[in-house]
1. Of the structures labelled P, Q, one was used to calculate helix-only ellipticity at 222 nm (-39500 (n - 2.57) for each DSSP H run of 4 or more, over all residues; to 500), giving -12000. Name it.
2. Comparing relative contact order in percent (Cα under 8 Å, 6 or more apart) across P, Q, which structure shows the greatest value?
3. For mean projected area of the Cα convex hull in nm², find whichever of P, Q sits highest and give me its label.
Structure P
Amino acid sequence: MDEMVLQMRNIELENLLNKALAEGNHVWVIGDVHGYANVLTSLIEKLALGPNDHVVLLGDMIDRGPNSCGVIDIVRDNSNIHSIKGNHEDMMIRAYEEINKRCA
């Protein structure tokens with residue numbers, strides 16, 4: 001059985017973002033995308049990110065909107081886009097774990 005680990009800080013990400021800021025790059029923060037990949041894509045295009053700029057999504061990337069998978073793909077496919085797990089991701093993980101327990 002996998003053990004769930006609560007992680008309060010991601011020091012590696014903090015250091016990366018602090019370094020980017022110290023070097024004069026941008027760090028943009030976006031919250032509650034809720035499955036709207038098209039809106040996230042449009043916003044990222046408007047930010048005109050430089051090669052050393054970063055975007056941090058503050059959780060709630062999934063649920064409600066039409067394309068949660070698209071949002072996850074955007075994060076997964078871009079090394080300068082980072083995510084912090086929100087309550088909607090927690091709910092999805094718990095539901096997945098519960099289904100696995102019942103179907104095992």
Structure Q
Amino acid sequence: MRLLVRFIYCSEDLLLSALASCHMMSYLYVCEQNNIEVLSYTDTAEAILNVEPSGSGHFSKVTLKPVVTIKDALQAELAKTLHNKANSLCFIANSCNFPITHQTQILIK
């Protein structure tokens with residue numbers, strides 16, 4: 001049997017992706033609860049990893065950088081503040097022992 005592997009993901013990438021995905025789903029939920037129409041959502045998450053001389057290590061910080069496009073300019077400030085609520089609802093974020101910050105950009109279309 002031949003197995004073709006095109007992408008190899010490390011566990012650190014998968015944790016970062018899980019955090020970004022969980023935050024997005026929580027954010028879309030709270031936007032729906034507040035009648036904010038989200039037209040698009042992208043994120044370029046970053047992490048700082050501390051590697052010990054032994055080869056072991058840990059995350060010391062994650063920064064999510066969501067760019068959210070909404071329809072109504074009057075809801076921009078609320079849309080921005082809802083990222084804090086989304087973070088508090090995210091199971092994965094609540095399971096982490098390192099800070100998770102947000103550098104949010106809200107666009108209007």
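Every read-out reported here was derived from the displayed coordinates using simple, explicitly stated rules and does not represent laboratory data. What you see is a predicted model; the values in this text were computed from it and never measured.
1. Source structure: Q.
2. With respect to relative contact order in percent (Cα under 8 Å, 6 or more apart), the highest-scoring structure among P, Q is Q.
3. Checked P, Q; max of mean projected area of the Cα convex hull in nm² sits with Q.
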